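Novice: These are the structures in question, set out in turn.
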Structure 1
Amino acid sequence: MKSWFAKGEQRVIKTYGKHESVKLAGLLNYETGRVDIDETEEWDAAVFLTFLEKTLAWYPTGKIVMVLDNSKVHHAKLLESFLEANPRMTLMFLPPYSPRLNLIEGLWGWLKNCCINNVFFAKFYHVKQAIRTFVALVNSDPEKTINRLCVQL
């Protein structure tokens, strides 16, 4: 993120010296604007497999095409038997170094700019609350989400 400050008036953002982070997996339904996220402590193939299982539960019918970057987690052998057993789910991989084609990246940027960047959270769970509030706001106006993230292409 870029910021401009008048000379001598730089904003100071407090920190509490820990490098805690929220790991998010997310879905953006390009047709409806619905956003679903899952918060995790770790990010590995097993967590991604659990996310795929949740995706099937969130969308119990119809074909699902999930657009992904080329993270090693997304290509893990652990996923092969799951994908074979669930043919209505297809993973589509974007070319390397093409985050602008993956619209969920726009959502992550929106989230950071809207409620995370340049904010001090006294407690770590406040970060999670801010994320949940943002997702609820986005889901309250799916047309705005589609216009902001999907129509840009």
Structure 2
Amino acid sequence: MKLERADTMNERMHAFADAVGKVLVDAFHYLALFAIGAAIVWSAGVAFLGMAEKGHASIDDILLLFIYLELGAMVGIYFKTNHMPVRFLIYVAMTALTRMLISDVQAHHRPDMGAILVSGAILLLAVATLVIRFGSSKFPSGQPER
């Protein structure tokens, strides 16, 4: 009898600890998402104000805004689905490399081996995106249990 009561109390304690743990993890999850989203909006706003102060936007500035847009979309998708969209990270990397390539060519006015390497990296990321999309269409993942 006492052993059954102890087992019941132990199960209740575990259920309570699991419930509190889930609440704390979810609270941290949402707080972190809001903080990341706010940082993206803040950074994009500062970049946009810098462009307005300059009086014009260069291609670098526009690509930087696209990076912020992709990061914001990634946070939004993660907020809605609790899945990290890896493709969006690849898109951010491709945009960042494109930005770097354009800046380098504009600054030096001559393409060199670095431009070819960066172009190859962009191509590799594009192929990785293709592989991920093909894999997710052929082998869709099941919905995780909650």
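Every number in this text was worked out from the coordinates using simple rules, so none of it is lab data. Source: prediction; values computed, not measured. Cβ atoms are built from the backbone, for glycine too; each structure is taken alone.
Novice: Quick check: 9, 34, 35, 17, 4, 1, 0 is what I get for P(r) over Cα pairs in 10 Å bins from 0, in percent, calculated from one of 1, 2. Which structure matches?
Specialist: The read-out comes from structure 1.
Novice: Suppose you compute relative contact order in percent (Cα under 8 Å, 6 or more apart) for every structure in 1, 2: which one lands on 17? Don't jump to the answer; show the numbers that get you there.
Specialist: On the way: 1: 27; 2: 17.
Working through the options, I get structure 2.
Novice: For which of 1, 2 does helix-only ellipticity at 222 nm (-39500 (n - 2.57) for each DSSP H run of 4 or more, over all residues; to 500), calculated from the coordinates, equal -9500?
Specialist: Of the options listed, only 1 reproduces it.
Novice: When distance in nm of label points 7 Å out along Cα→Cβ at positions 98 and 114 is calculated, the result is 2.1; to which of the structures 1, 2 does this value belong?
Specialist: For distance in nm of label points 7 Å out along Cα→Cβ at positions 98 and 114, the value 2.1 is produced by structure 2.
Novice: Compare mean count of other Cβ atoms within 10 Å over residues 58-65 across structures 1, 2 and report the one with the greatest value.
Specialist: The structure with the largest value is 2.
Novice: Who wins on distance in nm of label points 7 Å out along Cα→Cβ at positions 10 and 138 among 1, 2, i.e. which is largest?
Specialist: 2
Novice: Right, next: When mean count of other Cβ atoms within 10 Å over residues 90-97 is calculated for each of the structures 1, 2, which structure yields the highest value?
Specialist: 2
Novice: Could you tell me which structure in 1, 2 was used to calculate mean count of other Cβ atoms within 10 Å over residues 26-33 as 16.0?
Specialist: Details: 1: 16.0; 2: 11.4.
Clearly, the read-out refers to 1.
Novice: One of 1, 2 was used to compute log10 I(q)/I(0) by the Debye sum over Cα atoms at q = 0.15, 0.20, 0.23 Å⁻¹, for residues 50-121 alone, and the result was -0.62, -0.87, -0.98. Which label is that?
Specialist: The structure behind it is 2.
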